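S.K.: Structures follow.
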Structure P
Amino acid sequence: MNKFCIVHFTDEDKVEAVPAIWLNKEKTFCTWPNYPTWSAKFRQAFELEESPKRDWAEYPVRVMQYYGKLFF
């Protein structure tokens with residue numbers, strides 16, 4: 001099962017690893033937590049594949065690759 005993916009945020013021209021659960025059904029948008037990216041809360045949301053919340057921002061993406069798990 002593909003749990004993570006590498007996506008290209010097209011509006012910002014940035015590439016990031018994200019949990020696949022953060023993608024919409026069509027795989028064209030990614031929700032992004034409203035926690036600071038350096039915070040423990042963000043890292044926990046990423047590692048535990050937290051379900052997107054209503055107040056998370058949504059950004060257009062292009063999925064580049066899927067992975068079963070990531071190693072950092």
Structure Q
Amino acid sequence: MTIDERIERLTERHEALAQSVEILRDTVHETSNAVTTLTLTVTTLMAELLPAVKDLVAVSRDHERRIAGLEGPA
């Protein structure tokens with residue numbers, strides 16, 4: 001194998017590696033955007049869910065007190 005053939009082979013490998021790195025970069029960027037979007041969605045849903053859970057806890061406690069009042073002392 002001559003020096004020119006080796007250089008050509010290295011050049012081909014370099015180009016293939018550069019393409020792979022570009023594809024990987026684009027994939028990482030897309031994945032990062034998707035994760036950011038999902039994180040914002042989950043954060044929004046949790047912010048909406050928390051007050052509802054707090055209301056359920058309050059209703060549950062009120063219900064327990066009413067039942068305890070109807071049953072009388074144990």
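Values quoted throughout were computed directly from the atomic coordinates according to the rules given, and no laboratory measurement underlies them. All values reported here derive from a predicted model rather than from experimental measurement. Cβ atoms are built from the backbone, for glycine too; each structure is taken alone.
S.K.: Quick check for you: by FRET efficiency 1/(1 + (r/R0)^6) of positions 39 and 63 (r between Cβ atoms, R0 = 25 Å, to 0.05), which of P, Q is greatest?
M.R.: Top value of FRET efficiency 1/(1 + (r/R0)^6) of positions 39 and 63 (r between Cβ atoms, R0 = 25 Å, to 0.05) goes to structure P.
S.K.: Which structure, out of P, Q, was mean count of other Cβ atoms within 10 Å over residues 7-14 derived from, given a value of 10.4?
M.R.: Matching structure: Q.
S.K.: Given a value of 0.92 for Rg/Rh (Cα atoms, Kirkwood Rh), point me to the structure among P, Q it was derived from.
M.R.: Source structure: P.
S.K.: Taking 2.5 as the value of distance in nm of label points 7 Å out along Cα→Cβ at positions 15 and 47 derived from one of the structures shown (P, Q), identify that structure.
M.R.: Answer for the origin of the read-out: P.
S.K.: Match the computed value -35500 of helix-only ellipticity at 222 nm (-39500 (n - 2.57) for each DSSP H run of 4 or more, over all residues; to 500) to one of the structures P, Q, and report its label.
M.R.: Working through the options, I get structure Q.
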